[in-house]
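Chemist: Structures are listed in the sections that come next.
Please treat every number below as a calculation from the coordinates, not as lab data. The structure presented is a predicted model; accordingly, all values stated were derived computationally and were not measured. Cβ atoms are built from the backbone, for glycine too; each structure is taken alone.
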Structure 1
Amino acid sequence: MTDFRRVIIESPFRAPSKRLARTNVNYAIAAMRDSIKRSEAPFLSHMLYPGALDDNITIERLLGIDLGYAWWPAAEAICFYCDLGWSSGMLDAKMRAKTQGMNTEERYLAKDHNQNR
């Protein structure tokens, strides 16, 4: 059995249109696939909890965010996938990770972005 590195994946989720929402979901799936290829066991709370909670109801959205943060102590790193930019939720997570002393990584899926870094 392989030892997988446990990581939290942060990527944009909430969107003003159905088209952008699909883009964000597809991107999150690609980020998860990238993480798995790195021998990681990724957790994406923003892909899990909106299926059970209504992201348009503030109290349920905040509950989903808190449930995601409950998993952070089990993670070895918080990985931010940034090709689509930084959402307000990602920025909040980055600040939280910094104040908690969590390991963070910024990642990009676009090959041309990686070559320009």
Structure 2
Amino acid sequence: MPPPRGPVEKATYKFLKEYFRTGRSRAKLRLDWTGITPFEKNVYKALLRIPPGQILTYREVARKIKKPGASRAVGSALHKNPFLIYVPCHRVLCSDGKLGGFGPGLWMKKWLLTHELKKV
């Protein structure tokens, strides 16, 4: 794989390298919000505040963005999340403790959560 060239590639590489090594990262990425609705942006920003190894429910995320009845809409926004791993939708579970959905597959969601818990 060729080395990252531009500043976005370098920052992304730094984030992913540190995340997979430690389960967390201090690297900051500039996100391109083009095509993201204001509701989705609010949801994603709430997820950015969930520390590694901690989980919330869809309902808790809805409450955090001051839309307490929007649990399903939160789930829909997470399904569209273009910033996987950086915007940690894998840290959101159903109220009954089930994993819920995850675009790359539930096995990946479980792996990411397990990875973070081992490193915290």
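Chemist: Of structures 1, 2, which gives 22.1 when mean count of other Cβ atoms within 10 Å over residues 8-15 is computed from the coordinates?
Modeler: Only structure 1 yields this read-out.
Chemist: Cα extents along the principal axes in Å computed as 45, 34, 22: which structure among 1, 2?
Modeler: Considering all the candidates, the number was obtained from 2.
Chemist: So, one more: So relative contact order in percent (Cα under 8 Å, 6 or more apart), computed for just one structure, reads 24; which one of 1, 2 is that?
Modeler: Considering all the candidates, the number was obtained from 2.
Chemist: If volume of the Cα convex hull per residue in Å³, for residues 56-95 alone computes to 77, which of 1, 2 did it come from?
Modeler: It traces back to 1.
Chemist: Matching task: 1.6 is the computed value of distance in nm of label points 7 Å out along Cα→Cβ at positions 48 and 72. Pick the structure from 1, 2.
Modeler: Going through each structure in turn, the value belongs to 1.
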